[in-house]
Structure I
Amino acid sequence: MGVVTYNYESTSPVAPARLFKAFSLEADKVWPKAAPQAVKSVEVEANPGPGSIVKINFAEGLPFQYMKHQIGGHDDKNLSYSYSLIEGGPLGDKLEKISYDNKFEAAAGGGSLCKSSMKFYTVGDFVISEDEIKAQIKGSEGVYKAVEAYLLANPDACN
């Protein structure tokens, strides 16, 4: 098994606290509304705290039916959260899991800067390429941008 770390940053016109809520605390409500073409439902098994499992069911016609995340933790004060993709989605037989640490910060001039650190845990001798990592990010960006658009169109959501 190998571990490859990749850091990624993105900006948004949405305030950090709202993005944090939409992606960590209220994802089960927000994602299906914001991206119905991609996310059919989000199921939280038990309390959405550390160790809990979150199952994301995708819309028909997408390459994956579902994926499961295990929540690492949330820090409301620092607007950060962590989780690991542990089943389904892009893991296949080459990745054991992908761990994510995300933090939302205020950006100069308003809006947010999202800092993400991803760790790809590979199976056996598999080596993940930068192009494969960028493809993973591109897939996630679709939901991210849909949630961002939803929050901009619904100023009372996730306040």
Structure II
Amino acid sequence: MYSKEEAKKIRLQFWNQFGKRCEVHPLLANLQKKWMLHRTKIKGVALRFEADRMNAKVILELNHRNEDKRLKAFEILQSYKIILEEGFPDGLIWEFFCEREDSGQEVCRIYTVLPEVNLYRQNQWPDIFNFFAENMIRMEENFMQIRNILKEEMEQY
């Protein structure tokens, strides 16, 4: 087990190393902004990376504070499931309700997971970094195909 400070230092190293890895990734090297993440242009919709002691995830998260809007966005995305899951051989995991550990906020999540990896094992970092890059590129591309539709339908709601 690590102390709080040691764990924080390792997490910081992990994310810094991932940032450096993205700078040399063939599909990302020439981009000014590497990832869309919270810049989806739709309130309450964000893309996220998550890693801990048990797994790593690439997530499309619906975190609108208004539950009705959050659930409506989830419903709309479900109707475009085929597009969102394109290129994910095992599909994606659709979680109607999830409570974020860091804030306790209720969210909906659509994600893919790399099981049995541990952020605190540096020898597993290359596998996690590859998983993050490959799957976030795919998630962003799929999301971009339906972003404007989702935005329009959410504005009407």
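Table for the structure above
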{"quantity": "When distance in nm of label points 7 Å out along Cα→Cβ at positions 8 and 80 is computed for each of I, II, the largest belongs to", "calculated": "II"}
{"quantity": "Structure responsible for 1.2, with distance in nm of label points 7 Å out along Cα→Cβ at positions 72 and 128 calculated and labels I, II on offer", "calculated": "I"}
{"quantity": "Among I, II, which structure scores highest (criterion: distance in nm of label points 7 Å out along Cα→Cβ at positions 104 and 136)", "calculated": "II"}
{"quantity": "Ranking I, II by relative contact order in percent (Cα under 8 Å, 6 or more apart), the structure that comes out highest", "calculated": "I"}
{"quantity": "At a computed 9.8 (mean projected area of the Cα convex hull in nm²), which of I, II", "calculated": "II"}
{"quantity": "If helix-only ellipticity at 222 nm (-39500 (n - 2.57) for each DSSP H run of 4 or more, over all residues; to 500) is computed and equals -15000, the structure in I, II", "calculated": "II"}
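We did not get these values from a lab; they are worked out from the coordinates using the rules stated. If you're wondering where the values come from, they're calculated on a predicted model, not measured in any experiment. Cβ atoms are built from the backbone, for glycine too; each structure is taken alone.
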